[in-house]
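Where a number appears in this text, it was derived from the coordinates with a stated rule and is not lab data. Keep in mind it's a predicted model, so treat the numbers as computed, not measured. Cβ atoms are built from the backbone, for glycine too; each structure is taken alone.
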Structure 1
């Protein structure tokens, strides 16, 4: 069942002309699937993380994607974010210079989560 949900969400996020609210809800759903069931989707996790990072880089989906990334980073499943970690930290850091207050705050919260969860990776 999780695989079916994941497949449906990825299909929605891959379509470019989907309604903005549908895209946002699909991003949140992707975060919930990763945060609670990524162990069941081990083979798909790198692809899902790449898709999530793509949405972080997109100006339209940026805020929701940052919140979703924060949720995934705080998951008790200790999801391996190393495939996107360096690029995500760089991208999130650039958002701190933006004028959008919500984006700044969400980026700070996400960066804090990443540092707390993956602190050993930052020391190397």
Structure 2
């Protein structure tokens, strides 16, 4: 009986998880230092990655990541969650400003994202 795989070495494994992890690390490296800037958006993220917005969209789609805008919003909201849980600021407005969002939009988006009002996390 012959083996199905007859090449030398081990069969090639899917490289997508490694590629995805490396690309996500590049995204984080480009985005995190600038999350507090209200003018930081998808086009500036793409610029920081030295690619066009369309190339960024296609790369994220190929790697089964959310759209760039959704990813960036999620990143801001997660940083906001950490700031709220750490009680780093006294008001939701200060947290919103620290993650580059308006207070009203931050509150609405956070409620949808986390399932809880940001003011409730600030009180705990």
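Of the structures labelled 1, 2, one was used to calculate helix-only ellipticity at 222 nm (-39500 (n - 2.57) for each DSSP H run of 4 or more, over all residues; to 500), giving -18500. Name it.
For helix-only ellipticity at 222 nm (-39500 (n - 2.57) for each DSSP H run of 4 or more, over all residues; to 500), the value -18500 is produced by structure 2.
Check the numbers for mean count of other Cβ atoms within 10 Å over residues 59-66 across 1, 2 and tell me which is largest.
1
One of 1, 2 was used to compute mean count of other Cβ atoms within 10 Å over residues 75-82, and the answer was 14.6. Which one was it?
1
With Cα extents along the principal axes in Å coming out at 70, 34, 21, pick the structure among 1, 2 it was computed from.
2
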